[in-house]
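Structures incoming, each one as structure tokens.
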Structure P
Amino acid sequence: MSRLAHTPSPRPNNHDHSQPAMLTPIRCLLVDDHPAIRAGLRELLRAEPGFEVVESLATAESALAFAERHPVDVAVVDYQLGGHSGLWLCRMLKRLADPPAVLMYSAFSDHLLAAASVVAQADGLVSKAALGAELCDSIRAVDRGLAELPPMPPSFAHSMQQRLDQSEQAIYGLLLAGIGMAEIADTLQLTVDEVDARMWAMLGAFERSERLR
């Protein structure tokens, strides 16, 4: 997995990966609407040292309700869920007082979904075609505050300029640099609510794209 040049603000954690015997497990929430995939992910992480699967759920709504009541370090979230999408869930999880890192996990791991994941404030994106070791490495990376999003090629960056208006381009660029909503609002002389509304609008436009249906 290639990583973006920026590094988001480090997430405080007590996970000492250099000493497996004394490892504090990374508490993982799994969200996928396919029971077989949830079961496979659960078994993969249970077999790997350093992970604790705290829950595996099928819907965005149930996952958000769980995360509101229980501590989660990393949420591994499928894009396509029944009801609200994984991107909606990602944005809602990031509103929590103690938000988890969010790793999008999808069969549609292309540049458009990567761009939408940036707007949703996801910490990473991994294809379902990835090997188990790559998924585990990505979970560890986002738990440490590293970005696990694929780099955007110049041709896609140009198409993004055509897709977004000037204000949206500015918001997207700042999100890509790991800047939080409050600082974005201050930089662009907008209110936080205005930035939030524009991010929801951008996300809706991405999700209406034929390539993400």
Structure Q
Amino acid sequence: MEKTKDQKEKAFATLINYLSYRDRSIAEARQYLKKKEHAQDAIRQAIEKAMEYGYLDDEKFADVSVRGKVIEGKTSPKKIQFELEKKEVAQSYIHKALQTHYGEEVEEQIVLSWIEKLDQKYRKEPFLQRKRKIASSLEQKGFAHRVVKQCLEAHSFTRELEDEGKKELQKRYEKLVRKYERKGLDPFEKKQKIIQALLSKGYDYSTVKNWMDQWENSNF
């Protein structure tokens, strides 16, 4: 009897120490005690006691987790939901916490913050390739396609990129014209070489073709 009581007290002490570092879900607490090889009955009673004292509460855990991620300003709602599901938190608690703390305006602000960071990361990329990489990166992080597209279109980033992209394309184009003129290529071959070179840099065909048509018309 004393041994059983001692086992239960040890399991509860282990759990309290585990919870002292940060909040945990009930499933995390149970798995930790199993890992520490406490008896099943001792684990059950330790969990129940912790819940009774308010040390374990999955609804509160979901709320605190989502609020913390929002303050941190890096994680998408989809990823937060996935992480809480892995910790076996009930869907109802997850949805309630996301609705309370992570509305569309919050997601937009976090996406805009990521856009600025990713713009610096892909700074050396051509305009369209950079924009595609930023969108792809954000969607891989779990942000909604609609929100990503909306933020890219609304933010001054896009207008700045467009102006910068035009200057960048003009610079690359004029450099290639000089390069292939020195090689004495005929007009058709020169044009094909320039198109291939620009496509290899990440520009799409329609952008290159339109730019070349405008440049050629303005230089007649």
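When relative contact order in percent (Cα under 8 Å, 6 or more apart) is computed across structures P, Q, the figure 15 traces back to Q.
Each of P, Q could give helix-only ellipticity at 222 nm (-39500 (n - 2.57) for each DSSP H run of 4 or more, over all residues; to 500), but the derived value -25500 comes from Q. If you line up P, Q by Cα Rg over 2.2 N^0.38 Å, for residues 123-202 alone, the top spot, with the largest value, goes to Q.
Have a look at P, Q and say which one yields 22.2 for mean count of other Cβ atoms within 10 Å over residues 27-34, as calculated. Structure of origin is P. Out of P, Q, which one gives 8, 36, 38, 15, 3, 0 for P(r) over Cα pairs in 10 Å bins from 0, in percent as computed from the coordinates? The read-out was computed on structure P.
Bear in mind that the values in this text are calculations on the coordinates, not laboratory data. This is a predicted model, so every value here is computed, not measured. Cβ atoms are built from the backbone, for glycine too; each structure is taken alone.
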